[in-house]
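Undergrad: Structures for review follow.
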Structure I
Amino acid sequence: MRDEGDLVLPPNAFDLRSAAFLFARNGSGGYDVRPSTRAFLSSVGDKISLGDDASARIALPFTFPYYSGRYTEAFLNSDGNVTFVSEDHASTDRNVARFLTGPPRVAPIFADLDPSKAGGVFRRTDGDALVITWCDVLEFDSASNRVNVQLRLASDGSIEFIYGGTVETSGAVVGVSPGETGIFSAVNISDASRTAIGGGSGAVGERFSVQPDFDFVAMARKFYQTHNDDFDQIVLFTNTRTTKAGTFAFEFTVANEVRGIGVPVFDSSRDFGSRGRLRSVVDMDRLSSYPQDPAQPFLGENNALSVLGQECGHRWLAYLEFRDGATSSTALLGRDEAHWSFFFDSDASHMEGNDIEDRGNGQFRTVGAVSRYSALDQYAMGLRAASEVPPMFLVTQVNSGGSASDAPRIGVDIRGTRKDVRIEDVVAAMGPRTPDSASSQKAFRQAWIYVVAQTRETSDDLNKLDRLRAAWETFFGESTSGRGTMAARLR
C-alpha cells in the first residue's frame, strides 16, 4: 500500500498557547468546539500524587454527563488526560489510535508527561465545576519541554481546555473521545478561537507532533476498499517510522466479544472499514528493524517471530487477575499491566514473564523466555479448557532479582517466596471465559500490509517480509501446541 499523502500525516506544531476552548454538547451526541474567554486560574488547589505513567481514581462532585454515559468518578492520568470507566497509564504511544480505541477520554494534552520530575497535577472545585491543572509538568525524557494546562469539567457537561503561556510538547493529542471508536473529526482547534467548529457524533480533536505520524484508520479503510472483510487482524509493516521513541511495536484492539479475559466487550470494527470481523491492528513498524532471519534473536531474548507472538497475542493477553483471599490481585501482571510479571512462571510465554525454576529454600532462577503461548495464554485465547490449565506460581516478597516490569531474561537468580495460583483463582476473579474452548474460534486470518512512503518497495523487502509471514504461520501453530492456526495470506 503506497502512501499518497493520505496515511503518513505531516508534522503539526502545537499552537494553542494562552488560549481557551469550550467543548459543548451538540445535537448529534458529540461535541462542538467553541471559543472560550475563561482565564487560567492561578489558584490550582490540592496536589494529587502522581508519578510517571500513573493514574489516580477521583470522585466527581457531581454526576458528569459525557457522550452516552453518566459518571460519578473519573481517573486522573499523569499524561494530560482524564478517562472514565478505566484508568490508562500505559507507556505506549500517545497517538490518535490509542485516543480513539481506549476508554472514554477528555484530553487537554494527551502527551508523555512525567509529574514526578517537576511541577505537579492539582485538583480544585470551582463553583459547579471541577478544575484539573497540569502545572509546569515536564515532558518525559526532556529537560525543557513543560506544559501548563487546565481542564474544567462543569456539572452541565461542558468541558473547557485552558492553556498557559508555556506549553511545549514534542507530540500530543488534544480533544474528546467516547472511547472504542474509529470515528474522528480531525479539526484545527485554533480556528475555534474565532468561530465554532462542528464535531459530529464521535471523537473530535487535533493531533500535534514535531514529526510525521501514521493514520491507522485511513489505512484500514483504504485496505477494505479493495479487499473483503475476511480478516481477524491486520498486521502492518512500513518503510518509515510509525512509532515514537521507546515503542518498538504495538497492538490496539478495535472489537472484542470475549468475556472473562479482562478486555471490555465492544465493537468499533465498522469505524475502521470492516463490516464486523476485524478485531485488532498490529503495528510492527519498520521492516528494516528486523533481521533477515526471522528466528535470529535481536531484541533481548526476542526474535522477530516472538515479537509478533506478543503483539498479536495482545488481542487476548495479558490482563488476567486472580482471587487472592477476598480480593482480586494483579500480581500476575507486569509492564503496563498488559504483560506477565517478570516474577510469574509463565512457562516462557511470548507475553513476557519467564520459565522459572524453583530451586528450593526461597531461591529461583529464570531458565526460559518468549518460547510459546502458555497453557494460561491458550485458555484466554479460547484454545484450551480451564480444566487443562495446570497450577502455576509466581515469586512474591522478592528481595533480589529485578522488578515485575522487567523484560524476560534467562539466567537471573531471584530470592523470594513462592505463591501458587490455580486457574480456579483466575476464574474467580475474572469470571469464566465466554465463549469457552468448546465453541471458540480456533482458526484465525491476518492481512499483512506493507506501507511504502517516499521510496518504492524492493524485491528484497518483499522477499524478507514473505519469509517472515510464512515462518509466522508455522510458529503460531507450534506456539499454541497445535491448537490454533493462523493464515497470514490475502487469498
Structure II
Amino acid sequence: MATIDLTSASPARAKGDVVVVGVLQTPRGIRLADGAGPVDEAYGGRLRATLKTLGATGTPGQVVKLPSAGSVAAGVILGVGLGRGPVDAERLRRAAGEAVRASAGSPTVVLALPAATSEELAAVAEGALLGSYAFLGYRNSSAANHPKPVRTLTVVGGAARTKAARQAVSRARVVARSVHLARDLVNTPPADMYPAQFAEAATKACRGLALEVDILDERALRRGRFGGILGVGQGSAHPPRLVRIAYRHPRAQRHLALVGKGITFDSGGLSLKPPKAMEWMKADMGGAAAVLAAMAAIVRLKPPVNVTGWMPLAENMPSGTAQRPSDVITAYGGKTIEVLNTDAEGRLVLADAIVRAGEEDPDVIVDAATLTGAQLVALGSRTSGIMANDDALRSRIHELAGSVGEQMWPMPLPPELRASMDSSVADIANLGDRYGGMLVAGLFLAEFVPDGTAWAHLDIAGPAFNEGEPFGYTPKGGTGAAVRTLVALAEDQASRSR
C-alpha cells in the first residue's frame, strides 16, 4: 500500500510527479474546487480555461491531465471531476481514488482537493489509498505492460497539522490496509486459496496482533458435528475449516459477532453452475475475507467492544463424495436440512457458524455473504442488501454503510415466504420460492439465530467482485465490500457501551 503524508504547505511547491485539483460543475461551466487556488495562481490563472479547452466538464470521476510546463513542482496537473457542489465525503473519496488510479506509473502524487476539515482530509486520504491498490503478484512476462501503482501520497489541507486530522488519516490508513487485505484474498486464484490456505492466511494476518485465533480442521469439525460445513466440503479434495478470531477489550460492555461466508470456490457442486457463472466464483469467500479484514482493522483501532469473527470455509466441488440433492444433513445444534440444491451451499456453512457464534452470547450477530444471484437481480452489482430481525439494527447498518461510502439497502424478511422452505423429510429445506430468492435465503439464516439475539444479514454477492471496469476507488476484481461497514459497526457498538 502507498505511504501517505499530510501537509498544509502550498500544493504548487509540494514535491511530486502529479498534483491533483478538483473541478466542479456549475450552470455557467466548470470552476476549480477549493484547494486548487495555489496551483491556478502558479499556472498564471489560466488553469480553468486550459482544463475546459481540454474537455473538462467536472463530471464526477472525469480525469483530465496537462503538463505543468514548470509552473508548479509537479510535472503533471490532473483535474478530476467532483460534480455539482456541495461535495460530500464519498465524492471526495471517489475523486481521490480515480485520480490516483489514473496516475499509476507516477511514483508520487499530491492531492489538492477540498480538505479544510479533518473529515475531508480523511475522505481524500482513504479514497487515495484505496485507489492505489493493484494486484500484481501473478504477472510475470506481462508485468512491464502494466504501470506500477502510486507509492507516495501527500494530502494538502488547512487542517493538516491538527491532532484530529492526524487521527482521522491514521484511521483511514488502517481501514484502507484492511480493505487491501480483503481484495488480495478474493483476487488470489482458488488453487492457492483453498480452506486450509485461507486459514493460514488468517493466522498470518493476525500474527503479532492482540487477537485469539482458533482453527477447527475436518477432524474437529466432525467431532463437533458441524454438518453444514462438512456437507458442503465433502466433495472437495481440500477439506473444510472453521476459523474463529476474537478481539477483547478490557472496558467492553457489548459483544459483536461477525460471520463471513467462506466458500473458497463454488462450482455449484452436483448442481453444477454454467461455465460462465463459475468464472468469478473465487470471490465466493468475500464475506469471510471481509470479516478477517475487519478484525485486522478493529484490533488496530482498539474500540472498547468485544468482537468475535467466524469464518466457515469450504470448497464446493462435484465428485463421487459430494453431497447430493435430496440428502439430509444435520447442522451444528441439531437442526436437519434437506439439501434440494447443492448450489445453495453458503447458507449451510453460515447456519453452522451462526449457531456456534450464538453460543458465546453476543449482543449482535451480523453475517456478510456473497449469498445469492437474486441480490444482483434485485439491487444490481453495486448495492448490497441488508436483512435483519431487528428494525433498529437494519436501519443503523444502513446509516453506517452510507457514512463510510458503501451502498447498501434495507430489505424485508416476508414471513409468508418461510413456508416455501418446509420439507417433507427434514426440519427445513435449503431452497424455497424462486421469487425473492435473496429474501428466502435471509429467512433460512434467521432460523439459526438464537432467540432474543439481534441479527443482520448482508448479501454482498454483486458488490464483492467487480467484473466491469474500475470506477472511483474500486478496482476490477475483488473490492473489499463490507469491510468498512463492519469496522464502523464495531465502533458504533463501542459507542453504545458508554
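Nothing in this text is a laboratory measurement; each read-out follows from the coordinates by a stated rule. Predicted model only: the values in this text are computed from it and were never measured. Cβ atoms are built from the backbone, for glycine too; each structure is taken alone.
Undergrad: Comparing Rg/Rh (Cα atoms, Kirkwood Rh), for residues 100-339 alone across structures I, II, which is largest?
TA: Between I, II, the highest calculated value is found for II.
Undergrad: Work out mean count of other Cβ atoms within 10 Å over residues 420-427 for each of structures I, II, then name the structure with the largest result.
TA: Greatest value across I, II: structure I.
Undergrad: For distance in nm of label points 7 Å out along Cα→Cβ at positions 60 and 92, the calculated result is 1.6, so let me know which of I, II that is.
TA: This figure was derived from II.
Undergrad: Where is distance in nm of label points 7 Å out along Cα→Cβ at positions 76 and 252 largest, in which of I, II?
TA: Result for distance in nm of label points 7 Å out along Cα→Cβ at positions 76 and 252 over I, II: largest is II.
Undergrad: Now for a separate question. I, II: which one has distance in nm of label points 7 Å out along Cα→Cβ at positions 68 and 276, as calculated, at 4.7?
TA: The read-out comes from structure II.
Undergrad: So Cα extents along the principal axes in Å, for residues 244-443 alone, computed for just one structure, reads 56, 44, 27; which one of I, II is that?
TA: The read-out comes from structure I.
Undergrad: With helix-only ellipticity at 222 nm (-39500 (n - 2.57) for each DSSP H run of 4 or more, over all residues; to 500) derived from the coordinates and found to be -10500, which of I, II does the value describe?
TA: II
Undergrad: Could you figure out which one of I, II the value 0.00 for FRET efficiency 1/(1 + (r/R0)^6) of positions 44 and 332 (r between Cβ atoms, R0 = 30 Å, to 0.05) was computed from? Walk me through the numbers before you get to the answer.
TA: Numbers: I: 0.20; II: 0.00.
Considering all the candidates, the number was obtained from II.
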